[in-house]
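The next part holds the structures, each set out as structure tokens.
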Structure I
Amino acid sequence: MSLSAKLTAAVDKAFTAAGDLVKTATLSDKTVSGYDFSTGTATSTSKTVTVDIILFTKSLPSGGGYSVEGIIKSSSAIDVNVYDTITVGSDSYNIISAADDGFAITLQLKKEK
């Protein structure tokens, strides 16, 4: 078994071991493609994908909102940089940054007040 395969298996094992800390989340991106002046509505398309996420490291800065760090499994089928929000339960977060090491993606998230 290659080192890459061992690391991928270790990430899978970590998500399994995390049990109820793993939440289902929806990555989404809304692209506005036009505006209809006669009706006053925007034309947009939305792209979504469901992933498993573990949230941790919540910080409450002064001035409102809070930051959260999360981790999802890396996937060649998902380019996380295409998405701008992630929803976990009823909480929606803006994706501030994403770091993909090829095995797991660490997300810096911001939830507004």
Structure II
Amino acid sequence: MIKRLFDWAPRDIAYWEKLYQRGLRRFIGWYGVLISGGMLFIVFGLVTAFLWLKSALRAGLTSSSWFYLLFQLIFVALVCLVFGILNSLITWVVEERLYRKYKARSENKAN
């Protein structure tokens, strides 16, 4: 990953051009919502469920405790969705700047 920040090969430029042609909305949907937000939700959702189960077993399971878990999971999902979208937007901006830099550099080498 760090190598990509400092040295883009022609295949990296071609890959970004393909992603760019698909558009920002698709990038946010795939990378932001499904990949970033989804992975965050899996991790933090499991932690939330585990902590809830630990406390619910001590206090006893009630219908209100199930609603509390549902509320917590919805909240975690919304937070993960927001951070996934922010991550994809930041990634888009950084990758676009790197693309322009290395595209210009590769064109200068060709001339």
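Each reported figure results from applying straightforward, stated rules to the coordinates on display, with no laboratory input. These figures come from a predicted structure and were not determined experimentally. Cβ atoms are built from the backbone, for glycine too; each structure is taken alone.
Assuming 1.06 is Rg/Rh (Cα atoms, Kirkwood Rh) as calculated from a single structure, say which of I, II it is.
Going label by label, the one that fits is I.
Figure out for me which of the structures I, II the number 2.3 belongs to, where distance in nm of label points 7 Å out along Cα→Cβ at positions 75 and 99 was derived from the coordinates.
I
Between structures I, II, where is distance in nm of label points 7 Å out along Cα→Cβ at positions 67 and 91 highest?
For this comparison of distance in nm of label points 7 Å out along Cα→Cβ at positions 67 and 91, the top structure is II.
Can you spot which of I, II the value -4500 was calculated from, given it is helix-only ellipticity at 222 nm (-39500 (n - 2.57) for each DSSP H run of 4 or more, over all residues; to 500)?
I
On distance in nm of label points 7 Å out along Cα→Cβ at positions 11 and 59, which of the structures labelled I, II is highest?
II
Where does the value 24 come from, among I, II, when relative contact order in percent (Cα under 8 Å, 6 or more apart) is the thing being computed?
It was calculated from structure I.
Using the calculated result 2.6 for distance in nm of label points 7 Å out along Cα→Cβ at positions 19 and 83, pick out the matching structure from I, II.
Clearly, the read-out refers to I.
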